[in-house]
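Asks: Next come the structures, one after another.
Every read-out reported here was derived from the displayed coordinates using simple, explicitly stated rules and does not represent laboratory data. Please read all numbers here as calculations on a predicted model, not as lab measurements. Cβ atoms are built from the backbone, for glycine too; each structure is taken alone.
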Structure P
C-alpha cells in the first residue's frame, strides 16, 4: 500500500501526539565516586564503578532520546550536577524517605500532566526504546506495567493509574521486591502486565553477565 504525502503527515502527527502524552523519568544517582554502584567497588574501584554508572546513564539517555522528547532525570543528591545536566533534559530532585516514596512522588507528579509515565532505573544494558514503547502500549490494557530484572526486582514501572499502596511494606534490595509489589497490586483488585526480564548490573556477578551480554551483541 502506498501512502500519500498527506497520509504520511497524518501518521506522523498521530505518533507525535502519542509520544506527547507519555513521559519517561530516569532515576539516576548523582555520579560521585564512592557513593554509586558500591557493590561493584571491590571489582572496579571507586572511580571505575562511578565511570561505569555514567556510561550506563549515557547509553540509556542517548538511546531513549532518539524516540522520546519528554524525558526527565531524577537524582538523589545534586540536581546541579554537571554530568547529569549535560544531556539537556530537566534534572529533578527525588523526594521521599525511601525509594518507594520517591518513586510514588515522581510518578504522581508525572501523571498530573501526562497520560502515561514510565520510570526507569539506570545500569540496564538491555533497556531500549522498543522495550519502553511496549510498556506504553500495554498501558492501553493494564494500569501498571513492570519490567522484571533477574535479581527479583524491576528496572521499569509504567503507569496510567497509581495506588499509593503499590510499594507498601516493600523491603528494597531483597529478592522478593517484585513479588511483594505484585501481591500489593492484586490486593487492591487491580492487574498488571510483565515485560520480559532484563539484566540489572549491581554486583560483580551481574557485571560478568554484562560482559557476556556485550560479547553476544
Structure Q
C-alpha cells in the first residue's frame, strides 16, 4: 500500500507515535496449510529464520514497548525481535488468533471438502459468520482492540506481535472499513505493517512488508536464546 494514505482514529490530538504490527514466523502447520487458530504451535526452523531476518530489519527501529500474543509462535517471534531492544514484553491474551473451533487442525483441503456450504458463506460475507465452536471476526476485533486502544493512548512507539486474522481485524478498525473487507488487510507470516499515528489520523506507511525475508542473513548477529 502506498504511503500517505490516512484514516481518522480515536486518539488524543497531538499524539505522534509509530505502531508496528508483526505477524509471527512460519509454523509447520502454516507450511502444511492447516487451520491453526488458538492451537499453540511452535515456530518451525524456517519460522525461526524468518524471525531472525525480521529482527535484523527492526534492530535500529525506535521501539519503546513490545506487546505479544501469548501463543508460542507469536511470543517466540517477539523474543527474537527483542534481542536487539531488551524491553519487557507485555503479553495480551486478547491478541490471540481467532478461535476457529471445530476447524482447528484440519487442512484447507479437508475443510473445502467437508464444509462447502460454510466456505461459500465465508467467501460471500465473512463478517456475518462464526466459526463452529469458535469466534467471529467481530469477536476478534472487539477483544483485540482493547489492548491496541491502550497502546495508542500510551503514545510510545510500539511493536505488536500477533496473528493474521487479529492483525486484519485491527487494520479494519484503524482504516474504518467493514470486516467484510478484511481480505484487503491480511498479512503474510513474518511480515511487518508500519503505521504512523499523528494528529488524530492513521497513516499506513507499509503494509505486509516481507522484503526482509529476501535479504541475506547476517550470521551470529541475532541472539535467539532470550
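Asks: One of P, Q was used to calculate mean count of other Cβ atoms within 10 Å over residues 66-73, giving 16.2; which?
Replies: Computing mean count of other Cβ atoms within 10 Å over residues 66-73 on every structure in P, Q gives 16.2 only for P.
Asks: With mean count of other Cβ atoms within 10 Å over residues 114-121 coming out at 21.9, pick the structure among P, Q it was computed from.
Replies: This value belongs to structure P.
Asks: Supply the structure label, taken from P, Q, corresponding to helix-only ellipticity at 222 nm (-39500 (n - 2.57) for each DSSP H run of 4 or more, over all residues; to 500) with the calculated value -10000.
Replies: The read-out was computed on structure Q.
Asks: If you rank structures P, Q by relative contact order in percent (Cα under 8 Å, 6 or more apart), which sits at the top with the largest value? It would help to have the intermediate numbers written out before the result.
Replies: On the way: P: 20; Q: 36.
By relative contact order in percent (Cα under 8 Å, 6 or more apart), the leading structure of P, Q is Q.
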